[in-house]
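Please find the structures below.
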Structure 1
Amino acid sequence: MQIRFLTPEDHAACMRLSSVTWLHSVDPEEPEENWPPVPTLGYFTDDGDLASIIEENPFSVMYDGAQVPYIGIGGVATKPEYRRIGSIRKLFTAMLQSAYEKGVVFSSLSPFSHEFYRKFGYEMSICQDNYTIEPDLLTALRGSLPLRRLEAGEGVRETMEIHNTFAKRYNLCSVRTPEQQKLHLGGDTYKEEINRFLIGDGAYVVYKAERDVKKHLQVLDWAVTEERYFPEILGLFGVYHPMLHTVGITVPHDIPVEAYVSTNKKLTHTIDSGHAARVVRVDKALALLQKPSGCRFTVKVTDPILPQNNGTWLADGYAASLCDEPADMECDVSALAPLLLGFYTLDTAAANGSVQIHHNAETLRSVFRTKPILITENY
């Protein structure tokens, strides 16, 4: 058995694994430039066969007002003949140990099963709101700001600055580099029906026309420097009435679309809870956690993958260290991410049984409160 990062020489083997795992056709001999596109950890059998892979997508994200290193997990795959041999557990153990040493604070993924990934310390921690809107609801939102059309790859710096200002509001929202922002501005305007607009100096939106039985516009990316720009984005879609049937947009939980329309009769609102997060560095996450002045508490953590996180941690101001004091609270590492990120409150965690509170409950309640969270990257 060998665990290592894949190289361009492993391209054909990875394509074959992808084909038999996800049941789609590939040409393993077709070259791909700059492959692999993201760091990919592979599990090889004793005879050299590639059995399993995990993709690591590194980002810098916001956490309680600070930028922290983060890894988004994607492409988890195992050939059918190698299921249940523990290869994914070994890959996660190696990946998380490496991430810990690099100072990564959080990791997240979009699980096919929350139960499966809970074994590796990941817990449901992000909810986002998906809206489908009939555009006649938006015709009253007449935009007052100038629109500037962007062709593929244009406006990278301007839109990146808008996105990164927006990101400061949300835990786990990425702080994009120019290269990352450019990926969100790609696609041909006329062949792929992808449009991009800069709205005044405080908003941008990227959307794609999709044709099924009726025409639908799906928003691919958007950001605003202030919420007052959000109705300008909605108003842009009102101009497509009546040729357009619906508009789809994902919105963070703290911006209710219902506040900007006259009725919700032509609006569908669903909650996407498809992401799960994990704390990689308990020490850094507790130290950076926003706390009231003079706040001091202890939490006992159990982590089956990263023994460095095990023990009772003292959070005192903006420092965190292992201690011998009694624990105010104790939990498994999988219960910690929802609390630190603000997915739910301490009382919710106590009610669902994921934490045990022993002392200092009021201080803990003041720290573990709900906060806005947003994932903007695909991986």
Structure 2
Amino acid sequence: MYFMAFGLGVVALIWFLQSFFMNNYYEQMKIGEVTRVATSISHSFQKGADDLTEEIQELSIINDFYVMIESSNGILLFSPGSDVTRPVQDYLDETFKLKKLLNESSTSDVSFRMDTGLENYETLAYGRRITPVDGEEVYLYIFSPLYPVSSTISILRHQLNYVAAVTILLAFILSVYFAQRISRPIDNMTKSAREMSKGNYQVKFEGNSYSEINNLADTLNTAAYELAMADNRKKDLIANVSHDLKTPLTSIISYVDLLSKEELPAVASDYVKILIDKSDRLKSIVSDVFDLAKAASGEEIEMESLDGMILVNQVLSDMDDVIKASGREIKLKADIETAPITGNGQKLYRVFQNVIGNALKYSMPGTRIFV
């Protein structure tokens, strides 16, 4: 959109300049051109060039100027080769005006715009005083039609229609091309970033010819590599810690179990029961860590067909003593007798156990809990 707006802005600027400044610009350029030709003729006249007549005639034809040189010997007249609206004799009155302005002015040249009586057919009248080597005053008059500017503007406007159409079309094509070339790799990198956020650190970020996008792709590839290395170290740490804890913990539980079977004083027996309880709790935690390590490594969970109703009833039955001790009442409400599901029975058992345990733990005494 920005590229298209820029293209339209350029076309609008050209239209504005041609519509409001073309006339003044054309006139100023014409005055500069006439001044340049007058300077050239003056220098040649002062040097007394042998081919002066041919030079002036050539300049008159090339630039479409009327050139008149007035001296004590008379008037030399040079006409352009093309037909004109007015004969040169009609400019004689203006020569007297130019001569008067030159005599009254302190500058070497004067000019003014002539009104030909026809709309858009004005003429530029220019006069210059030439001082030859012998000191004789010589006057140079140049008359240049300004009327071609209207037709020129009309032609340029017609041409600008095609230029504008081509410019807008090219701006649209280029903007679509560059937009796709910039956005396509960014879209691909966005998709790769989503994959990386899901734990897939093997994704590759592809750039293109733009250095900034290539630098971004290289940075993201480096980040993906570092994250993959960190994730592998984390998995290794969890697996090693869980394995290293499991072996000594199994030995502790075995020895505590042996102690519980011995005849011990009452106090020692209570301590053994506490040790058994805490050991089971620690075993459960280590088992969780071990399961986490297996899940992080991508190991598939074993699935089986189960009956959800039987599973929930089993959890409630096993927690009966805990429920009674909490002073809360739990009721099972179900409109179905069976709930066929596919999952891991052991892990689902722990899920239901945790949810019901939280309900008992975080509710007020006397609360009725419905499953």
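Since every read-out is calculated from the coordinates, none of them should be taken as a lab result. Here the structure is a predicted model, which is why all the values come from computation and not from measurement. Cβ atoms are built from the backbone, for glycine too; each structure is taken alone.
With mean count of other Cβ atoms within 10 Å over residues 157-164 computed per structure, which member of 1, 2 shows the largest figure?
Top value of mean count of other Cβ atoms within 10 Å over residues 157-164 goes to structure 1.
Thinking of 1, 2, which structure, once Kirkwood radius over Cα pairs in Å, for residues 69-292 alone is computed, gives back 29.0?
2
Thinking of 1, 2, which structure, once Kirkwood radius over Cα pairs in Å is computed, gives back 22.7?
1
Quick one: mean count of other Cβ atoms within 10 Å over residues 101-108 came out at 20.0 when computed from one of 1, 2, so which one is it?
1
Assuming -22500 is helix-only ellipticity at 222 nm (-39500 (n - 2.57) for each DSSP H run of 4 or more, over all residues; to 500) as calculated from a single structure, say which of 1, 2 it is.
Working through the options, I get structure 2.
Using FRET efficiency 1/(1 + (r/R0)^6) of positions 5 and 45 (r between Cβ atoms, R0 = 41 Å, to 0.05) as the calculated read-out, with 0.15 as its value, let me know the right label among 1, 2.
2
For the read-out distance in nm of label points 7 Å out along Cα→Cβ at positions 173 and 285, a value of 2.1 was computed from one structure; give its label from 1, 2.
That value comes from structure 1.
Quick check on the output: 11 is relative contact order in percent (Cα under 8 Å, 6 or more apart), derived from one of 1, 2. Which one produced it?
Computed on structure 2.
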